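Colleague: In what follows, structures are represented as structure tokens.
The numbers here are math on the coordinates, done by the rules we state, and not lab data. Everything quoted here is computed from the prediction, not taken from an experiment. Cβ atoms are built from the backbone, for glycine too; each structure is taken alone.
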Structure 1
Amino acid sequence: MGDIMPIVGIVTRKSISDEKHPISIIYSEIIEAIVKNNGIPIGITLKENYKDVIDICDGIIFEGGDDFEEYDFEALKYIYEIDKPVLGICLGMQLMGVLFNGNMAFIPNHKKTLKYAHAVRINKNSKLYNIYKTDIIKVNSRHKSIIKNTTLMVSAVSNDGLIEAIESPNKKFFVGMQWHPESMINYDTKQNNIFKYFINVLK
């Protein structure tokens, strides 16, 4: 028998269907990145029983979106306390930063449609550096807000000095990035490293 495929819980985001019905969504590129790296994606809606759902997952992804949800902070705090691996992307990274004493601010010039919007410099003492194996990478950029400060380790900054990635060195895997690696893996193989590493941690 082959390796058991780990279960990756993806925290859904609220949206509205074409028929104007409230729905919960997962971005398809996140699903594709997990499947590509031999994980099993499942959606999590953070209701009162969220701990039961989190407990059956091997790791959690907080994906991008527009607004934090009611249970996001409570759920992330629980995940951190039990040391369940977590990957935060865009809004998910901002959630991590805010939970750990961070403040957010509006940024006018980082929402772009380019495949490569700018470079980021990675801290050589970080887990992120071990994942990407380089100290400079080019990334996309689709965010309107930033984390100004946090007590988590800052593991990457943009070329204009903004926080682009954070992590906790004391956990198995607690990493967030401001860019969207799931949108880049089909044209930049380095960006698949984050999903490959994350899912390998779960096995």
Structure 2
Amino acid sequence: MRVLLIGANGLLGRAVHEAFNAQGYDVVPASRTSGELVDLNDTDSIASLFQRVGMVDAVASAAGVTPFAALSELTIDQYRTGITDKLLGQIALVNIGAAHVRDGGSFTLVSGILGEDPIVTGSVAATVNGALYSFVRAAAIEMPRGQRINTVSATVFAEAWESYGPYFPGYVPVPVADVARAYVKSVAGKQTGEVYRVGC
């Protein structure tokens, strides 16, 4: 199983990489700063990535940026940042990458709990994650050549709790390794159009 992993050097990406390695997958790491370089804001960069990497069995994304600020302070440009990066960037991975994923292969995108259980300052993330849920469900009925698509939606990571815990009062954090296992489930399974919720 050859898997292209986007966002491989982040907290989640490193855990997903480790989980894929444990399954014996051949992982091709990619990110903005290391491995195969890619910028989700740039469709030419995404196209170049797939041309360099060649055919894969799966694409897994653990990347995407969304600004956080109070609703009264958020600008339209900040919404555009989240929509362009985390939403449209991942949609572009599917749009461009479908031709480079083998028959019956899969895409696993990253969304998050804020799509259905928002927090104060999380309007951009809530908007983007909710849109990702809808995109995955819609795309699943049209994916070519038996390809599948799912998204992993997790609550706040235990490893990031010290920094982000104050913004998530009452939430129960989960180990990032648990979230990584949802990626394995998505890649190894047969489901499509699913939102794999971890700690949600």
Structure 3
Amino acid sequence: MAIGATLLAMVIGTAAGLIAGYFRRAFDVVFDLSTNTILAFPPLILLIALVALREPSAVTLAIGLGVVGAPTFARITRANTIAYAEREFVMAAKSMGSTSARILRREILPNALLPVVSFATVVAATLVVAEGSLSFLGLGVPPPAPSWGGMIAAGRESLYENPALVLVPGVFFFLTVFSLNRVGDWARGRVGRESSL
């Protein structure tokens, strides 16, 4: 679910960031208003409201998590698009008569995508925690679908008699989030080294 939500957030955010960063003007105003509006809401409250409006399911949660994660991807993409839009190779493509769609697809997107992809692992880790929190509260994927948050919540009743019911999913929950963050740190280091070359 976290991977699907991250991909959805990355696609939406990257597309919005490219358009807002390249065309600016009115697109920039709409971009700022929409991203600030989504970021102003506490993510957990926004997800709880979405689940309350619709029946809890994997698709509903993936869409909700994707919407919550999209603004960060959009801002990173917009910043990189603005930086690359004035570079020499983009100016050369414009002078050769390339359309805006071709410039965005062939010149700017490959360069702006590298930091976005490296940031995706951090977003995936955050979305794993968000999904686990919702499942722990009973608002995540309904049983019998497995969820670490749901397993921890179910094991609370017999915590003293059988602590492994909470400990095992908790350990795997921690290791998954920790691993995603470590991969994200490694990817950001690689991006930093490549951009300095």
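Colleague: Among 1, 2, 3, considering only mean count of other Cβ atoms within 10 Å over residues 18-25, which has the greatest calculated value?
Modeller: Values: 1: 9.4; 2: 15.1; 3: 18.6.
Top value of mean count of other Cβ atoms within 10 Å over residues 18-25 goes to structure 3.
Colleague: For the read-out helix-only ellipticity at 222 nm (-39500 (n - 2.57) for each DSSP H run of 4 or more, over all residues; to 500), a value of -26500 was computed from one structure; give its label from 1, 2, 3. Mind showing how you got there, number by number?
Modeller: Details: 1: -7000; 2: -11000; 3: -26500.
Only one of 1, 2, 3 returns -26500 for helix-only ellipticity at 222 nm (-39500 (n - 2.57) for each DSSP H run of 4 or more, over all residues; to 500), namely 3.
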